[in-house]
Structure P
């Protein structure tokens, strides 16, 4: 899978002159020496794609997700991004991301059966 991801990223960079080097970063919250929340992101041009967000199930609803998302958004802005995009499923974040200022920009119902695929976007303002 990593090989496929590298090939797709390379093809995107080849075809999109405004894309950067496809840099990646993580933002994590640690407690007791272990990661309890984190997000993985990739930067292409002035867009940051948040690809994975995780919060330890025992610690959910304690503000860790919001905290790690704010750190990721600041890092995206620091890297010159003007927007953040992410993909999720309705069962995982349909109401969560709008509370963080994200707008729903696309939805595919019944993907997978009984759920919906969602794409969100948040404007960060002009690149810094």
Structure Q
């Protein structure tokens, strides 16, 4: 359980699963963004129909955005969730455009769905979602 020291009268509580998921998101998106930036040639070779360097750069910036948005959620700022939702939908469109299988593209949407479900978990009679500013 994470407690924010924002207000001593009514401290905010975050379920431990939310904390773990946010940490996982930050690590995974950091690694992914760095991979897209520094191993783009290797990654491009694994796409059967090819992928442009500009698309890989865009995906790297989306990954960096995801790190920032997850950090905002750590700071109890709700716009972090909306940013993650937008970048997830943008990634879905990119995946479809570069001919990634529909099942894999839809599976990419699961991260934000899991995040939303975790944000709704109750901890001390309130959810993280209810505590976001």
Structure R
């Protein structure tokens, strides 16, 4: 029962934070943010919000500074939605899984393309041990 409640609270936090970042946050540093998921502690006092950031390392650092600066505003939005005794303290964590999955897909496609490329007949004969036919 408690697990299901934590899942519902985490989903509500993800939804509220995502919507607030997209439509209500006016900080120019916060751009290219996708809220992927949220995790809530068992006592509902802490929450990790996993985000994916676009841009280079410098832009990502600025975006994280903007998110941390707007933490109080976002916690207020979460408090309005949840109406629990305690509002979870938000902690933003950069989730690299999207970038890693894109890189893995690129490597797989590259491996498929290199293995399906036609090879010269000399290479095939050397691999099979067959001698070329002389006419």
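Readers should treat all values here as calculations from the given coordinates under stated rules, not as data from a laboratory. Nothing here was measured: the structure is a model prediction, and the numbers come from that model. Cβ atoms are built from the backbone, for glycine too; each structure is taken alone.
Of the structures labelled P, Q, R, one was used to calculate Rg and Dmax of the Cα atoms in Å, giving 24.8, 90. Name it. Answer for the origin of the read-out: R.
If you line up P, Q, R by relative contact order in percent (Cα under 8 Å, 6 or more apart), the top spot, with the largest value, goes to Q. When helix-only ellipticity at 222 nm (-39500 (n - 2.57) for each DSSP H run of 4 or more, over all residues; to 500) is calculated, the result is -21500; to which of the structures P, Q, R does this value belong? Attributed to the structure labelled Q.
Structures compared: P, Q, R; top value of distance in nm of label points 7 Å out along Cα→Cβ at positions 39 and 71, i.e. the largest, recorded for Q.
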